[in-house]
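In structure tokens below, several structures.
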Structure P
Amino acid sequence: MNEPLISIITPIFNGKNYISEAIESALAQTYKNFEILLINDGSTDDSYEVIKPYLSDSRIIYIEQQNSGVASARNAAIRVAKGQYIGFLDQDDLWHKNKLKEQVAILENDENIALVHSKQDFIDSRGNKINFSWITGGTGYCFTDLFIKNRIAVLTVLIRKTILDQVGLFNEQLSGADDYEMWLRVTLKHPIKYIDMPLAIYRFHDSNISKNSFKMTILELSTINSIISNYPEVLQKIPKNTIKNRLHSLNTQLGEWYSWHDKNFHQARIHFWVAIINNPVSLKSYFMFLNCLLSNQQRKTLNWYFHKLNNIFTKA
């Protein structure tokens, strides 16, 4: 049986606590024809000392660069990757031992499939399995589904190198949501495949960017705006209301954050106004926009009347 080479890409930034476990999970794969590209993205801890013992393995390639973000690190590895297929294993995550075997079989069997992804398990910082609701999915031509919500976890993906050559590298201006933007570019033109079984393990810990919901929402909105701006065919591919609802939802979330958490009412007004433009019948958006124009005392008074009226209509 032909066993194409797989390039496993692992960006590292201050990853000394977990990187050895990530590497070990790659080395333990039942599919053996792979290379591991470790990209040290300007770590200031002892990551290199943890990595060093593994460098005697000829399958492991070590790259250093100044700190430039996860998207830049992934791109640096893609540029030198020799594999027919590319997998992404972040420094704090793990793979189940049959991940590559299961996914290679699917890509080898159907050359039309651009990438394959799967479910994932979850562990805490100590490696204990935990329950977490993170909805994954998306198969076939599923651009619209992914536009509404990202359902692809990067650690579960195996993608054809030829697809990356075609659609381009990760967007380094969106580092942190660069994977989501990539999946949108891929599914805009290609079908993908979902495996309904966990093939990877996501680790929750204090440094996860995905735990910062505010930052992730900003990146998600930037991703959606980037896709709409750079790929005009999106406007013909999915319903207009789908685009407007997505923009309304994201801008509302950010407006609420800026107004309630940061007390940055100027920035909040900007997002609420965009929300209104995309959904002119949303009374809540108008209320929140006007709320941001008021003084603190006026705001308290308006909120009092709003809640009083709301209680009256609720009881009616």
Structure Q
Amino acid sequence: MIHFADKLTNRISDLGNPTVVGLDPRLKQIPEFIIDDAINEFGETFEAAAHAIIEFNKGIIDAISDIVPAVKPQIAFYECYGHHGLRAYEETVEYAQEKGMLVIGDAKRNDIGSTAKAYAEGHLGLVDLFGEPTPSINADALTVTPYLGTDGIAPFTKVCKEHGKGIFVLVRTSNPSSDEIQSQPLGDHLMDEHVAGLVEGWGRDLIGDSGYSSVGAVVGATYPEEARVLRNVMPNQIFLVPGYGAQGGGAEDTKPCFHKNGTGAIVNSSRGIIFAYEKAGQPSEAYAEAARDAANAMKEDLSRLF
């Protein structure tokens, strides 16, 4: 069993590419030929939507799996299609892993201890299937919220330790209204800095040979100055960095999330990669090739930082 942070840092190093592609499929932007095939087979149904999502995602994964270390499917874009959509999510996780990619499930889960345990086991660990411990969704890592404190995080760190999985705790998100909570003063520091201190503590006993913990942090590229502070508070955390590209963050904005040697962060782009064919004005049949070109351009953009 390989420690999650070691596995991720090794894959980033092997590919020379600290990026993750967000698989956030929107039916209106999936190429028409994929949609038409799905409708012809299943009608205008939730099953057709799920089929289209799976085929679209497979095309993206095939195009980028040898240059991008990880994907991050956002579960909301799957759950909205009910159980068919969840099947598409599960198949996406499995297919990406078959292609050698790590999968960060973007589900932002947490609750009281017993419910958090069910989330942790279902997404990352083993569930009790009539007395037999069995993997279910089996992603490599999961985004989680910290609002319930330590007893809501402990079930996830337990699974990380037992099964070589990882979590990314929301610390400083990239959305504009995050200031309403995350930048509020708490004594002599801000709320997100307090949360960062907790994250550092939660991950202290889960540091791998790479020097990084399997308990990482979500820190957005849209607040680079605060990211600099958070990097000092969490020296052993891998930062999952949203906000690059469509949300307004550039490569230079992500730099404070990294250590000076260029390690310690993985930068996400979703729409800018998977729907790159639209921005490039290319035919929909070239969507996968356009995604590969955009992923390579992002890699090159970030490589200039170090």
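Tabulated results
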| item | result |
| --- | --- |
| Highest-scoring label, criterion being distance in nm of label points 7 Å out along Cα→Cβ at positions 130 and 290, among P, Q | Q |
| If mean projected area of the Cα convex hull in nm², for residues 50-89 alone is computed and equals 2.6, the structure in P, Q | Q |
| Ranking P, Q by relative contact order in percent (Cα under 8 Å, 6 or more apart), the structure that comes out highest | Q |
| Of the structures P, Q, the one that 6, 28, 36, 23, 7, 0, 0 was derived from, the read-out being P(r) over Cα pairs in 10 Å bins from 0, in percent | Q |
| Comparison of P, Q - label where distance in nm of label points 7 Å out along Cα→Cβ at positions 34 and 274 is highest | P |
| Among P, Q, which structure scores highest (criterion: mean count of other Cβ atoms within 10 Å over residues 2-9) | Q |
| Of the structures P, Q, the one that 16.1 was derived from, the read-out being Kirkwood radius over Cα pairs in Å, for residues 98-241 alone | P |
| Parent structure of the calculated result 5.3, given that distance in nm of label points 7 Å out along Cα→Cβ at positions 114 and 250 is the read-out and P, Q the choices | Q |
| Structure with the greatest value (metric FRET efficiency 1/(1 + (r/R0)^6) of positions 58 and 282 (r between Cβ atoms, R0 = 25 Å, to 0.05), set P, Q) | Q |
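Any read-out appearing in this document is the output of simple, stated calculations on the displayed coordinates, not a laboratory observation. The model shown is predicted, which means the values in this text are computed figures rather than measured ones. Cβ atoms are built from the backbone, for glycine too; each structure is taken alone.
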